[in-house]
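Okay, got some structures for you below.
No value in this document is a laboratory result; all are computed from the given coordinates. Predicted model only: the values in this text are computed from it and were never measured. Cβ atoms are built from the backbone, for glycine too; each structure is taken alone.
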Structure P
């Protein structure tokens, strides 16, 4: 059986530019829910949502909007003095996220949740709810909810997402062979990021592992030289999302590995990674909608906590 191109994941990947345009048009609607400028903020998520939290935290702080930390829900440090907590969760049913919000009830901290599923438990636990049901997904593998959430958060910081949307449209309009030249047949990919794209690099690696059971790694770009470069070799790819440290491309080329980078918005470059996910899943005849061992939401029993 061939699982592409009619998978839910394919539909969700190719709809992302329109999704971003739709959610960013709603920024004013959610103005009261976003953390106030100058507030000390913690951003919480699990898996993909955590990586989006990392990206937003860097953008918010570097943009002068206030000190911002990102935590995996299971590893938070909310005993510190935060003014607001922003939670990202597609399903709204993830155990660790619910426990975080329950622990904050009655405390003098403002809570906001960004969620795709109406009526889920988190919607009754947060002070503010940003419901993005229009970018909910059928596939277990998250793409459009995560990227649309980050697009919305970037817009809330005053960014114009029109260039990112245009870049993503161009990526999706390309012939697959052209888009994935030199990377489609790679035996291994390492993703690198700097600043806010460290989270995107981690997300890129996760997507390929989930959808295609493919060997990927991810690192901050400056950390790559501190050991990970040792796996670079002919037939492997080092793929940078965002800014590239001087000399890194040449160093990777010297190993025999292919260095991949495009000077486009990194969120649009993540969409190109999504195209690789679809291609790799098709090559291996895997169902990208239902990765092995995974479910849409992680709901733990007491014994698993």
Structure Q
């Protein structure tokens, strides 16, 4: 009896040790989660409370110039810049992703992958400075929509290309082989078989690129400049307003009205990014059940 008890004692001690370590691990995970969530909730709460308190009709009907400041020009400029940037980036990024996935086996494709990875790690303000030298000074465009849209497109394309490539690689080769067996050409296989099958991943990459475009500030400081008025319709020699400039600039002003505009702009940007992230989640969830 004593022998069996002595044999069980080490096992019991080991189980207790495992339980203690497991509990400590869960406590550590909880603390880490709290350290991540608490600042996020604080930021969201402060921006939401101050942003909602600044809501008024003039935010949607007035420009930032003058005494009755609004955000009409900044909202319009953000929408216009984002649309133009996506119109440039989406065809190039998806096209590059298709090439890398379906035909990218040589040195050129490896170089494209390498440059894409380098570009994704480049600070956006560096791209802004590059565009300032090339477009603003070199081409003589001045602060303009064209310079801003092209700069954001350069920033988005590497992300979109790599995400598109990864999405297309998830499509089984059997689908490609079946399409070729039925007499499909390369373009038919890519655009009618492979691309639709990977549409969820491609849409996810596009939405992430959209979120990047809406939330950027540094490249636009060097390219779009700032205007107290709505967009004039010119693509060059005409600065454009945008919401992130209001956040960056107005929060440093000494008056409470400027702070209110900054919080309102931050709230709008946060809502847009939140909506985009929810859309990404829904697309990914749909992909799992298809």
**Study point:** Read-out helix-only ellipticity at 222 nm (-39500 (n - 2.57) for each DSSP H run of 4 or more, over all residues; to 500), computed value -11000, structure in P, Q
**Key:** P
Review point. If you work out mean projected area of the Cα convex hull in nm² for P, Q, which one comes out largest?
Key: Q
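Of the structures P, Q, report the one carrying the highest value of Cα Rg over 2.2 N^0.38 Å, for residues 19-186 alone.
On the way: P: 1.07; Q: 1.53.
The maximum falls on structure Q.
For the read-out distance in nm of label points 7 Å out along Cα→Cβ at positions 123 and 171, a value of 3.0 was computed from one structure; give its label from P, Q.
Numbers: P: 3.0; Q: 4.0.
Clearly, the read-out refers to P.
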Revision key, fill the gap. Matching 0.55 (FRET efficiency 1/(1 + (r/R0)^6) of positions 211 and 251 (r between Cβ atoms, R0 = 30 Å, to 0.05), computed) against labels P, Q points to structure P
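Give the label, chosen from P, Q, of the structure having the highest value of relative contact order in percent (Cα under 8 Å, 6 or more apart). Could the numbers behind the result be given before it?
Working: P: 22; Q: 26.
Max of relative contact order in percent (Cα under 8 Å, 6 or more apart): Q.
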Exercise for review: Match the computed value 137 of volume of the Cα convex hull per residue in Å³, for residues 163-234 alone to one of the structures P, Q, and report its label.
Suggested key: Q
Practice item. Using distance in nm of label points 7 Å out along Cα→Cβ at positions 99 and 195, single out the structure from P, Q with the greatest value. Key: P
Check your understanding: Which structure, out of P, Q, was distance in nm of label points 7 Å out along Cα→Cβ at positions 51 and 115 derived from, given a value of 3.7?
Key -> Q
